[in-house]
Structure I
Amino acid sequence: MRPQGSPAELERRRVRAIDLLERDLPVHVVAERLGVDRRSVRRWKRAHRGQGRAGLRARPASGRPPKLTAAQRRQLARLVVAGPGAAGYATSLWTCRRIVDVIRHQFKVVYHPDHVGRLLGKKNSRAGAPT
């Protein structure tokens, strides 16, 4: 399980642990002061010994890769803007289920209706438009 805190906060905690270890405090005392497991302190110590400060740097959590590419999300945005009528629906109301059907038909990808809102709410960093 990922610890609580931003990547910068977690990095500061790792650096603080090394500072305490360099003051000759035992691993178990450092762990207790920082509220972490001893194994974490030992892992940070090994990383610092092997890579220096770079071994303590925060790395973003990668997460699961998106099912649709950025180009496909832009294409989906264009389809949504064109309206449900352009997608073959009789009424002019988009629902999450309809968008799921469009995604399945157009891109051969399955999304759960509960996740469509999150998908449409994402911003494309290059285009600056919802995707």
Structure II
Amino acid sequence: MVAPHESRRIFKHIDSLATHLDAKDSDKVIEFLTEDCRFQAANNAIVQGKEQIKDVLEDFFTRIKSTKHEINDIIESATSLIHRGTVTYTRIDNTKLTVPFCDVFKMRKGRIAEYNIYIDWSELFK
């Protein structure tokens, strides 16, 4: 069980994750992860380990111009955090797409051990 003061600290810490994603800063993003973190974005294959996740992020960042996350809800339990909101993608051709997302984080010792992104990206690369 996470102590209440520890939970608030983790909460604040993870809240800055979207800022680093929007900055396309994969080095900062992977600092939030455990070494053996499992990552799954939408219906893509599960990737495990910081370096493999960093590779996936960097590849994705080359395929879009920018992102802007708006977090509407943050829900926490003793071992999990959920971020729900919208993300606006600016494609390479400057067109935009805004979609809802839900991130589910399983936490271990203040870091993300499982990172699941529930999102519909079907229109992003059309």
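Every number here is computed from the coordinates shown, using simple stated rules; none is lab data. Being a predicted model, the structure only gives us computed values, none of them experimental. Cβ atoms are built from the backbone, for glycine too; each structure is taken alone.
Quick look at the numbers
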quantity: Relative contact order in percent (Cα under 8 Å, 6 or more apart) derived as 23 - corresponding label from I, II; calculated: II
quantity: P(r) over Cα pairs in 5 Å bins from 0, in percent, for residues 51-106 alone derived as 4, 15, 21, 16, 9, 7, 6, 6, 5, 5, 3, 2, 0 - corresponding label from I, II; calculated: I
quantity: Identity of the structure behind 0.96 (criterion: Rg/Rh (Cα atoms, Kirkwood Rh), calculated), options I, II; calculated: II
quantity: Comparison of I, II - label where FRET efficiency 1/(1 + (r/R0)^6) of positions 35 and 83 (r between Cβ atoms, R0 = 41 Å, to 0.05) is highest; calculated: II
quantity: For P(r) over Cα pairs in 5 Å bins from 0, in percent, for residues 27-66 alone computed as 6, 22, 19, 21, 17, 9, 5, 2, 0, the structure of I, II it came from; calculated: I
quantity: Label whose coordinates, when helix-only ellipticity at 222 nm (-39500 (n - 2.57) for each DSSP H run of 4 or more, over all residues; to 500) is calculated, return -17000 (choices I, II); calculated: I
